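Once you scroll down, you'll see the structures, which are given as structure tokens.
Taken together, the values in this text are just the output of simple stated rules run on the coordinates, not laboratory data. As the structure is a prediction and not an experimental result, all values here were calculated from the model. Cβ atoms are built from the backbone, for glycine too; each structure is taken alone.
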Structure 1
Amino acid sequence: MATTEDPKTAAQPKQLVPRPAVHPDALAAARAFPVLESIFTRRSRRFALGAELTGPLAYKSEKDAIPLGYEEEAILVAAATGISGLATEEWPFLDEHGHSTSGDKIGSFTGRTYPSPLANHNVELFWTNDDGVFALPQRDVRPERHNQLADPEAPNALYRQAVKLADKRLLIPKDRPNLFAFNHRIPNSDGTTLFMPITDITRQCISAMLLYFDRPHGYYLIDTALGNDPLREFVKTGLLDPTHAVDFYEFERWQMVDANGVEQGLMVGNLMHATQAMGLGGHPFSGGKGRVTMGGERYWHEIGGSGPCGSLGFTMHQIPDDAPLGAGESIPVGLPGILEGAIPPFFKSMDAAVDSVVDIRWGKHGLFSDESRAIPWTNRQVIDQMPRPGDEAIAATKVMCNYIWETYGRFPATIDPMLMTVWYQAQHLDLDFYAKYYPAEVIPDRVRNHMHDWHGPNCC
């Protein structure tokens, strides 16, 4: 359960402005907004109603903070993480000789608003606002048809599926060393909605190993740092090619870039363009320390912080004291029922974790084996021609995963299983601040007229 407020102030809660109503015509206009105009006119606009800034741009808003309307927030959530429908998956699953291209390593037939390496969709969206803390688990939800967000009501329906984790805004330390000094006053203020994507690296690493090791690739991983060669037996069988061995530290960094850097970045990009289209303020920034936000006060104090700190309530795993990297540290491995890593304690062993990733594709209810699930193609015979993963590749993946777990006391070895990197905040803007410090052209008409067009002339 997320920790949300300082117990010293809990007895005197703030009286916050309720959510404003939204005009239907404004919703229709946002859906019709040109994407190129959103791209070409995108700006970060940070100063919210009710905010205060120090320094050469000193200003204190004389207006109340006004939260986003439910419909506004629903659009942002759908833009960030919504399932848009079935993906097309026009891959050459077999080459011109009928041999596998290892295309069976895709993780789903799911199209999301952001693309994903191997369609694993490693990122889930968490957010906090005046009403509490929320998450919307989506990576294992199956699409039913090709276009699922075309209906104007679809974002609202998706938004209603969110899981509420806490009843108050998440208490996030704004001081050093959690946030940079220039971000101390801006994030997570009254009326704002703060989005916090979190990435599971474990499934991505296992999926990538299955891809690396299987034919026709046969890529070979070694442990250069410790001088170990856990996959040598598969070189001897001819599965893996030792010609260009890859340091598995590098392998893990590549997966971090794919699963975390690319996916979180694209998710935040969607949030940016959605706020532009609606005329809201919004900005991305370096989020707080992942272990602090996911684990809570203990981890805030461990890095030198003081005072209270909230938590998303993630399960933490302690690395053994004799581990080669990060000895004694605690790392986030998942949030039960919301975002669970392919790792103990959510699986009894790394063998079981690998089997679970294979089963996503080929298990009883798997992508390629469950005849009841929707597929992208009109001809189901396409599925019948899909090659299965090789038994040797699965065995090699288990050997490598067990080697990492047993040798390093964690999985992956060099990066946290759950990563939090970039946040995005959306807010209603105080235009008086911009009028004082900026030329008029800084604020486009859709931003200038947002409160009137979306919420009516008497909103504020």
Structure 2
Amino acid sequence: MAMNPLMDSAAERALRYLSAIDARPVAPDPDAVERLHELDEALPEGPTDPEQVLALLDERCSPATTATAGSRFFGFVIGGSLPVTLAANWLAAAWDQATGLYRITPATAHLEQLTLAWLLDLLGLPPESEGAFVTGASVANLCALAAARHGVYERAGWDVDGDGLVGAPPLTVIIGGEAHPSVVKALGLLGLGRRGVHRVPVDGQGRMRVDLLPEMTGPTIVCAQAGNVNTGAFDAVDEICARAHEAGAWVHVDAAFGLWAMATPGRAHLTRGLADADSWATDAHKWLNVPYDCGIAFVRHRGTLRAAMAITAEYLPTETEYRNPSDFTPELSRRARGVEVWAALKALGRQGVADLVEGTCRHAQAFADGLSEAGYEILNEVVLNQVLVSFGDPETTERVIADIQLDGTCWCGGTIWQGRTAMRISVSSWATTDEDVRMSLDAILRCAARRRPAT
């Protein structure tokens, strides 16, 4: 089959899917999910017509997707893709550039270098910082903590990347009691242990208790959080940095979505001291609304991230006056994630990013206000785009969540936070409007009213 008709068909199917996404239930139809089993077959012995392959994908899989790209998915911190970023993603996929080495993929490597500089400027991070585009905050935490491990051991006179951890001086890792599991996973992958970390108790919003930080001696990494995944709360990074840096410790900030609050003056009070840290991890596929997957690691100390990640081989043309992306990430072969980030920043500009962040925070507050006025308990201080609501006892709350998901107007998920069962509302999409919030609130209140005990 000729390429142009097949690409036209793919674009037509994709646009048809997106144009109808807000008119369908957010959750996939159970019958459509069941029909996925019609794809189960042995590997074909011979070829299949490409248009038939595409049609099968569209007809069987499109109806079985959750409408996370739409305007009323609030289950996780997932931003639907801005149209310009989706278009850029399609174009970059056609280029098919394995963006590792500048000499081989100059266009996409150049865009990444430029985009990292733009991000440092937008987010108010030190301009000398290094960065890397990776799959998401899980790998961004891994990369930044690998750089942290290198940095604190280098200060202690130990070459951890050359000599490993056997015989190395003890390294202390301090995290908050509500650190995201991806941080703990990264620590395990780096050989620093998942159970051996020092967990600092948190306050009623999930913020690390600075007054309970332990004494820091020897190589130490402190992992702070900007944007608690349940409450949106920020650790007091300014105080943590002051204490840690006085002791010679490294401060890493897991800021999967909270780092984007740095882009808006209205949230500046939350971000005090954030730029004083040594490394940061964030996602662009959350609040910047680029397609999955795209995370970013930043490290203040030039040369440290590269020292932890660089790669070379006799067959690789690594010599260049420009930046080789593969020197800063775990991967050598990788897609050109920076292209859609560049497209988002170019299209939105500084003001557009601020408006996106503030708009979704405003929607979150509207959810909290509407639910509170109806008599339901909001469990968190709504400082960002996260809302936790309880509809009563755990069983009632769980039933309301199930009813909302079945209703299909919107999709919200459940959580257990500080011993309370709650529904979590995460507003992250550029596409969400005041009308989406009104429709969703009406649906939530309708479902909750049916489960409200009679008085």
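List of remarks:
- Here mean projected area of the Cα convex hull in nm², for residues 219-418 alone is compared for structures 1, 2. The highest value is that of 1.
- Origin of the derived value 42, 28, 18 (semi-axes √(5λ) of the Cα gyration tensor in Å; candidates 1, 2): 1
- Looking across 1, 2, the calculation of FRET efficiency 1/(1 + (r/R0)^6) of positions 27 and 275 (r between Cβ atoms, R0 = 35 Å, to 0.05) that yields 1.00 traces back to 1.
- Here Cα Rg over 2.2 N^0.38 Å, for residues 35-138 alone was derived from just one of the structures 1, 2, and that gives 1.64; the source is 1.
- Source structure (of 1, 2) for FRET efficiency 1/(1 + (r/R0)^6) of positions 75 and 251 (r between Cβ atoms, R0 = 41 Å, to 0.05), computed value 0.65: 1
- Read-out helix-only ellipticity at 222 nm (-39500 (n - 2.57) for each DSSP H run of 4 or more, over all residues; to 500), computed value -8500, structure in 1, 2: 1
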